[in-house]
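Undergrad: Presented below are the structures under discussion, each in the form of structure tokens.
What follows is calculated from the coordinates using simple rules that are stated; it is not laboratory data. In this text, all values refer to a predicted model and were calculated from it rather than measured experimentally. Cβ atoms are built from the backbone, for glycine too; each structure is taken alone.
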Structure 1
Amino acid sequence: MLDFGTVSTAYGVHNRSLRGQVRHDLVSRQLDEHLAPGSLVLDVGCGDGQVTTRLAARGHSVIAVDPSETMLQRLRARLDALPRDVARQVTLHRAHLEDLRPADVGPVDAVACHGVLMYLPDSGAAITALARLLPEGGLLSVLTKNSDALAVQAGLRGDWTTAHAVLTERRDRTLGNLGLTTRGDTLADLRRAYDAAGVDLTAWFGVRVFSDHLDDEPLLPARYEELLDLEEVAARTSPYRELGRLLHLLGRR
């Protein structure tokens, strides 16, 4: 399995980019809508803690899990820069998804796994493993690449050769933001995986509908908020959400 510590520099650059910020801000809002106040969330594949720190700032407790010590060190540095009452809401745990057991983390209210499945060979197996970490009624939040929309970014950027190839060859893999080829899933396949894992899908969102093709130059704060508000509406509105670069699914076990 890929050690994300080897691409940590590219990971940090993307997280600070316009598209990275839109993703993390939007998905954290969507997840928080479905959490009771003061929930305990298991963040699997937490990376440098983009989701973890946003949840902690909203008053949730978080067990942040990642197999990469480099990524956990970056998260520790981010926590050191936060107010103490926010940082103490976070516990770090080093582990691979496939090695996690409920006894390792105790009872949690929710499991989040964002931006991980596209690097794995089988999303269904991963979703089943994640669901096993939840008690009955627990929330499962998964964010992954939308294979039905892989041609959109290339097409809007003017890379029509790539867009044409994705469509005609029915590709489910394209180059991701870290310079690695990643795999997408269809909404239909993810629905089936949730069903097979005993998780009832309660909501889904398309993420980065109008901003995925943009270069990563910074926006003025007011313009960024305007874009984020637009993405928030598009994320839950068909047929626009079907064009999101990423799919965010939430369900109850």
Structure 2
Amino acid sequence: MATIKCRNITFSNIQAILFDKNGTLEDSEVYLRSLAQRAARLIDAQIPGIGEPLLMAFGVNGSTLDPAGIVSVASRRETEIAAAAYVAETGRGWFESLKIARQALDDAEKYIGTTPSPLFVGSLDALKYLYEGGLKLGILSAATTQEVRNFVANHQLSDYIQLEMGVDEGPSKPDPILFLQACQALGVEPSATLMVGDSVGDMQMARHAKAAGCICITWVDKSENVQGADVVINQLDEIQILERE
């Protein structure tokens, strides 16, 4: 166990840290914005006029992406359902709407390609430091498990990350069951595990699971994203090990 300090907050008896992926370790804004824009254009080509309101729902406004928007924080399944709801408003049946939304997102992903998004500066060093300090580290993301695995492989993080967990079927963030399942997989108690994320959903999930603490990292100045956090940081190296216990 370890004592962890972030700014003026200290967390004792910590065994593990779970990290969100998008917006926390991975600078995925360009990819997610491109995905949303391409999917909206594909749907708009079939249903003219739906593109702009769909982009707003996705969280895209011109060249900016809302870090609290659908494509930033929702699971793939939730994104499909949200897009399908806009399609269904045009009078199409639900199953047809869902098919259109799913196909557009699939085609958008293929069009954009598989070039990995970069790590935020300092992420690799921070993970290495915490792992070498004896902590168990995992990723708990709203992305699919395969996307998490690809992320770990692309950035060669497997030496430090002991859990690669995404959302495929069933609950998504902020359901605390995800945090509990992640802790069980790591062999640690929630009360000995910290959550590091960039959204309200990360904080709510961990708090309701009775985590040891909630650390919000804000690479962008969005004060509404930090609600529920015990402490807010701007760089991952602000997570410091004071001592091993």
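Undergrad: To test your reading of the models, identify which of 1, 2 gives 27 for relative contact order in percent (Cα under 8 Å, 6 or more apart) when calculated. Walk me through the numbers on the way to the answer.
TA: Numbers: 1: 21; 2: 27.
Clearly, the read-out refers to 2.
Undergrad: For the read-out log10 I(q)/I(0) by the Debye sum over Cα atoms at q = 0.12, 0.15, 0.19, 0.24 Å⁻¹, for residues 111-166 alone, a value of -0.42, -0.57, -0.72, -0.90 was computed from one structure; give its label from 1, 2. Intermediate results must be reported in sequence, preceding the final value.
TA: Values: 1: -0.42, -0.57, -0.72, -0.90; 2: -0.28, -0.43, -0.68, -1.02.
Traced to structure 1.
Undergrad: Here is a further query. For mean count of other Cβ atoms within 10 Å over residues 135-142, find whichever of 1, 2 sits highest and give me its label. Present the calculation step by step, with values, prior to reporting the outcome.
TA: On the way: 1: 18.0; 2: 24.4.
If we compare mean count of other Cβ atoms within 10 Å over residues 135-142 over 1, 2, the biggest value is for 2.
Undergrad: A follow-up question, please. To which of 1, 2 does the computed value 1.2 (distance in nm of label points 7 Å out along Cα→Cβ at positions 15 and 119) belong? Spell out each step's value before the answer.
TA: Working: 1: 1.2; 2: 2.6.
The read-out comes from structure 1.
Undergrad: Out of 1, 2, choose the structure whose coordinates give Rg/Rh (Cα atoms, Kirkwood Rh) equal to 0.94 when calculated.
TA: On the way: 1: 0.94; 2: 1.00.
It traces back to 1.
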